[in-house]
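Each value in this text was obtained by applying a stated rule to the coordinates, not by laboratory testing. Given the structure is predicted, the values throughout are model-derived calculations rather than measurements. Cβ atoms are built from the backbone, for glycine too; each structure is taken alone.
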Structure 1
Amino acid sequence: MRAVVGIDLGGTKVAAAPLRDRSLGESAVRPTELSSGAALLDQLVEIVDEVRGDPLDAVGIGVPSVVDFATGRVVSSVNIPLDDLPLRSVLGQRLGVPVFVDNDATVAALAEAHDERLRLVAHNLVMLTLGTGFGGGLVLGGRIYRGATGAAAEVGHTLVAVDVHDGVPPPVSFPQPGSIESLAAGRALDRLAQSIGIENGVAAVEAAEAGDQRAVAVIERWAQRVGIAIANAINMFDPDEVVLGGGAARAGELLLGPARRVATGYVLPGVGRRTTVRLARHGVRAGVLGAALLAVHELGGAGV
């Protein structure tokens, strides 16, 4: 296997780890530098230098953005300062190795389609990443599906709660009100937690795990919203698996149980009978592993 580094770039943290000999090394994790695009690029170079070995064949990076995969340009980005940036060429020049850039949920989906031995085991999979935002990734027929512009599976921007009774409201900035991202991303969980006096979603999960019934109710309400997104994914793609990942998915069964229950009620009768809904097997490291696998695949690492 080639020696590569995978980077998972999120709105709150960036993680990087080396992949060599079918083994993913320890991750370096930092709070994401959001002050400017230049500062963020400096941070990406620094974190790669921290974990890279010698030799290094390539770097893969997953970003929470719309990406033109062919050129590696970040077309648009809601949560990080990389709008309209040729990230592949800029980062490649600074690191001195090929760089491959894709959407973060897309690379996480690639990771989850592989088992612990890095064998491709799921040929039709929808990945939902619950972090600062709410992303999605698709593996269809055993291959990443990106769509015409690289924005396929942006399920977080699916509109589910728009009041159109008196006409369609004018669009505003993203995430649009009534979208899955506005209602069910990590920031939405933060708001629900704060409504009962808990600092954020992480603290709410910890409180729920400790038996706080107010926190349990908040997590349940959030998980039900995630269930609507799962139902939409099953109705649209009829996949083998729907996988929940990202930092907010650490809620585990507190998330999975209510989300599955709601999704079942909203799936078209007869659809989804063969669909498994589960948490990411690679956990919070799915993004890093997927980015590394992306680099290996693009270098021609068949049989990974």
Structure 2
Amino acid sequence: MKIAILSRNASLYSTKRLVEAGIARGHEVRVINTLRCYMNVASQYPSVHYKGARLEDVDAVIPRIGASVTFYGTAVLRQFEAMGVFAVNSSIAISRARDKLRALQLLSRRGIGLPVTGFANSPDEIPDLITMVGGAPLVIKLLEGTQGIGVVLAETTQAAKSVIEAFMGLNANIMVQEYVRESQGADLRCFVVGGKVIAAMRRQAKSGEFRSNLHRGGTATLAKITAEEREAAIRATKIMGLHVAGVDMLRSNHGPLVMEVNASPGLKGIESATGKDVASMIIEFIESSVDGLGLSRESSAG
């Protein structure tokens, strides 16, 4: 099977591990720089070209599309989909998950537990916005932020007003969330592949920090999750339409609260913390999915 990995950096841990796992299972794996792809958007023979040549006979594509190139990355992925190539995560699902506010609205409609979240456009609404999420302390997040960047803990009402006003003055889109004090600077990352939680880790923020992201100095350990947490992770991933996802949630006094469903989760932290070969599990999922698609095509042709 020929597998293409859409990634701008072949030396990244996650990309290297997927290449290694694919080759180990007997596949031809090629890393393709997303931004170097260009497309022929034709009705009869849609194609993707790369470095002067048309990409042909690709059976599956693994999108490792960074948040900063979501627009172009999903356009390239849509082109592969138009060519009949199996995508580990679809372009629609990735776009849906990357829009943090839309993702929370979709999860909310389906009854998934979430932190109380507020969103507004006008500075005039700031006092009521703060009250709506339970007052200070509260968390302010840039909608375009990743890896903990653009996330601020405002410990007083005045600090919250100042930060919100500053972000609004820069025309930045933000959301305001309750601070779940009982989580004590820790969260869960559940890694879902093919509708199953295949690994889970607990991330703990370093001393003096409330963000548990590993990029912010947090530490990760193997986590044993409850049935309720497992169900929440699987349901959240399904609602987003993703096959592979990292679901981040907080443990609260009233059950698990989903913070984000990551459409391109990193492998280093989860593999290191759990000792599981997550990369190979993703390749196995691709194998079963492509085989299933092949059987359905043969059936319809017959």
Structure 3
Amino acid sequence: MVEALAGDGYAVRAAVRRPPAVPFPAGVEVMQHRDLAHAINWLPLLKAVEIVVHLAGVETDDGRERSADYYDRIHRRATARLASAAARSGVRQFVYVSSIRAQNGPVADHALTERDADAPTDALGRSKLAAEAAVRSAGVPFTILRPVPIYGPGMKGGIARLFRAALSRWPLPAKDFLNRRSFLGIDNFVSALRFVLVAPAARGQTFVVADPGIPPALCDVILTLRQAQGRRRPLIMRVPKVYFEIALYMTLHGDEWRRLSGNLRVNPAKLLAAGWRPVYDTRAGLTMTVQKIEALARSVTPPVASPALDRPQPKLG
């Protein structure tokens, strides 16, 4: 996002805990702050700032156990302090990047929209929802985005593990994975943020954000990823899920398997109606992501035989 905004001509100040592994573009002002678990004086960092895009947060798919209080400190309390400081500093727009988990648990029996009642099912989701409430009450003009899981070079966590499995050379018994889950390509995420920064219709609004259209079934996601590698034989087999569900449950840490094996469709019709124009649908986005990952892999010396998603990757911002 930093790279995209700098390329658009914005004067960007990036507030970070530590300098990024891949340096930001020339001209980006980098200011370091403490961990969000601690109180931070945001006013010096907000001097002369007109727009705040708050991206920072913590997820659960890194295997670490965290308390509800920890999520509350990182999400609600830190966001409340930042939004309050932004209001005092005269910031004219505050964009908070929340999560679809503020609205719903890992599965849903219908396509979610902003009209659905907020019903988070875990501490992370509840802390994100509380952070949204803090932004709304801070007195600063705001937009709230609730993205689904984001894929692209540099991705981590469960979605990176899904890519690794799909891009492996092993046959996968995945033809019976007919559930549909919405994902969001990094380019679509960036385009949504760019849009809300300039669209008057986005002020004071909350939007769910996902790739447009009906999401492909999970088996089609895996097939698309393998076809993007140019495989003539994608090696997707039909085997009843009962025979390997326990192994997947254990390999993917249980909760991850529950997320991947259920339906979670998200309809971004409200953001589209406001004027957002995404870059691609999920199939095209998955194909482009594989191409980017393989291009990055080829740029490494010595060459590698397959994408290494565990290796630090250059990020888009």
Re log10 I(q)/I(0) by the Debye sum over Cα atoms at q = 0.17 Å⁻¹, for residues 188-235 alone: value -0.47 computed from one entry in 1, 2, 3; matching entry is structure 1
At a computed 1.5 (distance in nm of label points 7 Å out along Cα→Cβ at positions 204 and 228), which of 1, 2, 3 = 1
